[in-house]
Every structure is written in C-alpha cells, then in structure tokens.
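Alright, structures below, take your time with them.
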Structure 1
Amino acid sequence: MVNRAGIHEKGSINVNDVIETIKRREDFSKAGAIGLFIGVVRGETSEGGEKVEKLVLEAYEEKANEVLCNICDDLTYRPGIVDVQIHHLTGEFKVGDDLVYVAVAGNHRTQVFSVLQEAVERYKNETPIFKKEHIINEKGQSEYWVSEKNLS
C-alpha cells in the first residue's frame, strides 16, 4: 500500500497506485470527486527556446518526505476534503515522463479544485527537490541545476 506522500524512485509508483490508495480509504464513501495533477517533463526550458533533452531530479529525501506529509496533513483538514496525496519521483527522466502526482479527494469538485491548486503550489515552493536540466541550444549541449541558472 502506498503512503499518502513521499519521494519515490522513478518506476516505483504510478498514477493508478495513487488513485487505488485513495479509493481504499475507509471514509472514501464521503468523496464525490478526485482531482489529479500530473506534472510531466516539458520539452523546452521555462524561458523557452532551449530544447530539454532530459531531467535529473534529486531530493533531500528525509526533509522532502516530512514536508510533503505536512502539506497533505494540513490540507486534509480543510472542510469537505477526504484525502490529499503528493508523490514526487526522482531519477532520470525524458520529455513526457511523469514527475509528480498530486491527488485530492473531497465531497465536491469546488473544494477539490482549490485544494489541488494549493497543494501543487505548496509542494513546488516548500519541498527540497533539485532539478538538473540537460539542454540543447545553439551553443550545443549543456546541463545545469535549475537554481544555478536562475542565479546567473
């Protein structure tokens, strides 16, 4: 059985595992909706123009697991929310590969959508996950940790 949140090696969990875990909850009968966000590898950099060849993601796993669990716990206490799950993958990824699954189950879709958006924003801002982009541009191939490029 999958935990509510955490860091996972690529290939060790998939979106169906997440949905099935939610549906097995004792209180799932209260849910009228499941909202799902799947983050995938984009084929170009955020600034555009540079082709992404692959990504490598790493995490400060112990702290990341703690942060993800805290976000899920916090958001699950919102009115009408049955469950919140955040599962982030690490490893090497090609364009189109899944990177993260965020799922929210709740009584009504309006509750689910707002909590889903907040869960995505919070994991992106709070979780110690590090992304190295391998890109191809007019200068050839290069790689950089995304935070390093943003500082230059």
Structure 2
Amino acid sequence: MKLAVASDHAGFALKQELAALLRKDHEVVDVGAFSAEPSDYPDFAEAVGRAVLDGTAERGVLVCGSGVGASVAANKLPGIRAAVCHDVYSAHQGVEHDDMNVLVLGGRIVGPALAQELVWAFVGARFSGEERHVRRLEKVKAIEKRYR
C-alpha cells in the first residue's frame, strides 16, 4: 500500500518512527514536516489529504500533538475521512465500517508501541462493503456534497 505520512512539530518524532516502520512493507510518501521546528498542523493535514485525493497515496497517517487539530483540518477536504484513534478497535473499525482514509494520532497522547499497533490495524483493515455500511457512507457523502 502507498501511504502519505505527515506531522507538525509536536508529532515529528513519532511520524519519523512510524514512517520507518511502514517502509518495511509499504511505499511511504513523507509530505512534512521535515524537522521538529515549530510548524502548523493545518498545512500537513492538507498535504496528506491532497495526497490521498490525487492518488499519490491510498491512505494517510497524520500526527500532531493531540490528533484533534489535524483531524479537524483534514476533514475539511471533501472526500477525506480522518479520525483520531487512540485504540486499536477504532483504528480498524473506522476503515471497515466508515471507509476512513486518514488515521490521525496524538504524538503527545500515544506512545510508540501503541502507535505502531494503531497503524498496523489501520493499514491492515479493509472497507467491508456491507450494505449497511455502504448506505451510511453514501449518507455521509451526501451531507458533504450539500455543504460544499
């Protein structure tokens, strides 16, 4: 799988660790930040979202301090379904039921071991395609379309 990864300064160290781990089995496109110097999470949320939307990556992994700001920003891009996940169930269930395409982590919230488990759960999950999940996803897309 081709994955876009990004972080602001608060998630930089964790993003570096996760990118190295993911590169063992996947193609990884790092869209920033490229240092731990102060930076703004919306810039990197947009970069990951654009990479997913333009097909540069199939999914994205985004890290900021809490995960909340980056999740809010990423979800402003039509077609991006980003969620902060700090438990393994949500990391895979978000893909299986909601076709989540960007995993957001809080670099100041989760440690590296849990972050690795979350990323593997996210990357290993597939959208179920079950009728109820497709129906709900179509409703989400309709809401998005009404407010574009």
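What follows is calculated from the coordinates using simple rules that are stated; it is not laboratory data. Computed from a prediction, not measured in an experiment: that's the story for all the values here. Cβ atoms are built from the backbone, for glycine too; each structure is taken alone.
Here P(r) over Cα pairs in 5 Å bins from 0, in percent has been calculated and equals 2, 11, 21, 24, 22, 11, 6, 2, 0, 0, so which of 1, 2 was it run on?
2
Which one of 1, 2 has helix-only ellipticity at 222 nm (-39500 (n - 2.57) for each DSSP H run of 4 or more, over all residues; to 500), as calculated from the coordinates, equal to -10000?
Only structure 1 yields this read-out.
Compute mean count of other Cβ atoms within 10 Å over residues 68-75 for each of 1, 2 and report the one that scores greatest.
2
Once relative contact order in percent (Cα under 8 Å, 6 or more apart) is calculated for all of 1, 2, which comes out largest?
Sorting by relative contact order in percent (Cα under 8 Å, 6 or more apart) in descending order puts 1 first.
For FRET efficiency 1/(1 + (r/R0)^6) of positions 20 and 44 (r between Cβ atoms, R0 = 30 Å, to 0.05), which of the structures 1, 2 scores highest?
Between 1, 2, the highest calculated value is found for 2.
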